[in-house]
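So, here's a batch of structures to check.
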Structure I
């Protein structure tokens, strides 16, 4: 439960917060689940989840972005995470990513969260574009990225799995 956790961004059903040092149990609910982590380099043991949580917190301190924890507004349950992280050499293009707990798959929550992150990236951060990739076997992520307007650009190795992943770009229509 998120309790009185503050949200900096909300959608119809979701609230976005920030990971903090006290969130290890929440991080375990998400990233220790082998169904969540199977396509992103898992399964992850507790020390891997602790390191992932620490990286998210450090990323927020260094870049003001992270894969933010996302909670259901109606009950405060952690649904997953969605957000941004640095990508490549261009500080005006960040990577969009999201991981959701299996009990929330197929409900449109990843789409809702991704749309909110895209709006935040383009309107608040005024980025010129977003990169995204997905595991080659993750057809649901491919469909979602295309539905969001991302266009396939190339394939690249995703270090945690060592696999060649499809890569996409979404440009900000208002960017110069």
Structure II
């Protein structure tokens, strides 16, 4: 599985650009993904904050993760403009019958595939050898572009999740 997404992030956006990551409860089909990509592109091109255009970017990675980014160096993103992005994601949820807001479903790269696990089952996965400290974790809590580029897909041991888990020393 090719996880090199960093070259697809616009280089002309500030490192401090705000980022929102939405994880779908399932992988989208190719036709769904193409439709969603078009919606994201249209949204980013027309995104406004208090009638001022927002320098925005929207895309989908790995057929399952929607990334929205706003470069606030020209225009800040406020309540109404954030609400419009949430409406877009809710529309995608309704249209494609997916959950985009479940923050207790965590994504890992296991056997070259993205696997979703409920937080409540992660320790079980560790105990049974499905996940270890070096398993790649997709941390959807990245707040900005620089974090998206450097901390979105990282080993579990380097994430906030590591503090909540117990890895045995002999593994």
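Coordinate-derived values only; no laboratory data. Predicted model, so just to flag it, every value in this text is computed and none were measured. Cβ atoms are built from the backbone, for glycine too; each structure is taken alone.
Observations on the model:
- Comparison of I, II - label where distance in nm of label points 7 Å out along Cα→Cβ at positions 113 and 129 is highest: I
- When Cα Rg over 2.2 N^0.38 Å is computed for each of I, II, the largest belongs to: II
- Label whose coordinates, when mean count of other Cβ atoms within 10 Å over residues 9-16 is calculated, return 16.6 (choices I, II): I
- Taking relative contact order in percent (Cα under 8 Å, 6 or more apart) as the measure, the highest value among I, II is held by II.
- With mean count of other Cβ atoms within 10 Å over residues 17-24 computed over the structures I, II, the top value is the one for II, the highest of the group.
- With FRET efficiency 1/(1 + (r/R0)^6) of positions 25 and 81 (r between Cβ atoms, R0 = 25 Å, to 0.05) derived as 0.45, matching label from I, II: II
- Parent structure of the calculated result 1.9, given that distance in nm of label points 7 Å out along Cα→Cβ at positions 97 and 137 is the read-out and I, II the choices: I
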